[in-house]
Structure P
């Protein structure tokens, strides 16, 4: 496991395009080396950011190999058990704002079935992932794009929740999410930490204190986001100055 790489940008104006460039670079490397790019995304503020920046990055890059959308597989790091039409549906929001702009094949987008019970939805989602990663004991995503909450949660893994101890399931149901809606499915730490690369995108002063805890704390009970430590991969943090305001560790400053 490599040490996290932290890059600070003056504001979200500069950070956004960097996320698009990073994503396409990872996609290009994966397509060249393995013939496809397996990506899992998170929701919240990442939806409008990716919807704005990814298509633009593909246009700016001359013939980017990573923009061969037919080679992409898209999953979701967690999802709320709501209809796709709901504003709480991560998949629904990506379909509306991003997938309407790029041509990832529908059968390459792995979504939950929101009509099932939360337990059945988690099991079915795990089964669908395994079908896309035949031969892998644990599916290995090329890139995870993650955010954090002010409490240090990531995906639907919350501080002190029993799911932090899950070791056998790759996808788990949660019916008591501290943040509504309560019923969700989430990738577990064994799946998250099998990834080749995890990218955290964090902005805003309200994340500064918890970001310092995640990156500089030495707690016996680490926050969920601090537990994302890919066994054979790497972790990158792209953050703005406001989120970085309390950090004392050495960081890279973006040249913009």
Structure Q
């Protein structure tokens, strides 16, 4: 979702010098995009935000609510765990103001508990969405058939296009390409401390130990050119606050 310059300016003005989290809606009415600022009614506005039902109703009368806006006065540049749970419930893009800058996070299901659907919700989708939460977007690529794509080394051929290059030493934030029958066909994300997240065929996505069996299957390790070590916080914010019953 693209914000107009006018809406960006209104959001930044609302957040400027605020010691508490601001909140509001981006509203679309035909071709007109507007920002509707709300009052944060949270009991702890320095740490969280809450929008009243009256503000929701008023905003929806003005048009379609297409994004939820809030700020982090503590300058954390990623959605918190509570933010991710709330975003999952809203199914909307979220706009975050931090350090005077605007970051937009498209809606993606929580990283844990996804049902496998090759081409739309698979191991590559999980990796792409995790990087989006960390502030890195890269192009998706078409998947046709799981066996055919494995034979043509689809993931290996598309990782460089996404900004990845091979490395030797493993660190948190690296993508691991694993091989089955000597064909590299599955990607995992290493999150540190001997753990990975990935999405197996016919399994729910989730976190598990980077076992010796997975190590033996490792074909190569890939690192994104824009990755910074602190970005792992964004991914862990999602994983550590994914409560039972909220996953798809």
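Each value in this text was obtained by applying a stated rule to the coordinates, not by laboratory testing. This one's a predicted model, so the numbers in the text were calculated from it and none came from an experiment. Cβ atoms are built from the backbone, for glycine too; each structure is taken alone.
Tabulated data for the structure shown
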{"quantity": "Among P, Q, structure where distance in nm of label points 7 Å out along Cα→Cβ at positions 24 and 40 as derived comes to 2.6", "calculated": "P"}
{"quantity": "Among P, Q, structure where distance in nm of label points 7 Å out along Cα→Cβ at positions 8 and 152 as derived comes to 3.7", "calculated": "Q"}
{"quantity": "Read-out distance in nm of label points 7 Å out along Cα→Cβ at positions 56 and 184, computed value 4.6, structure in P, Q", "calculated": "Q"}
{"quantity": "Structure from which 2.0 was derived, distance in nm of label points 7 Å out along Cα→Cβ at positions 128 and 160, options P, Q", "calculated": "Q"}
{"quantity": "Of the structures P, Q, the one that -0.62, -0.92, -1.06 was derived from, the read-out being log10 I(q)/I(0) by the Debye sum over Cα atoms at q = 0.18, 0.24, 0.28 Å⁻¹, for residues 48-87 alone", "calculated": "Q"}
{"quantity": "Mean count of other Cβ atoms within 10 Å over residues 200-207 derived as 19.4 - corresponding label from P, Q", "calculated": "P"}
{"quantity": "Which of P, Q leads on FRET efficiency 1/(1 + (r/R0)^6) of positions 120 and 216 (r between Cβ atoms, R0 = 25 Å, to 0.05), largest value", "calculated": "Q"}
{"quantity": "Entry that produces 19.6, 59 once Rg and Dmax of the Cα atoms in Å is calculated, selected from P, Q", "calculated": "Q"}
{"quantity": "Relative contact order in percent (Cα under 8 Å, 6 or more apart) - highest-scoring structure of P, Q", "calculated": "P"}
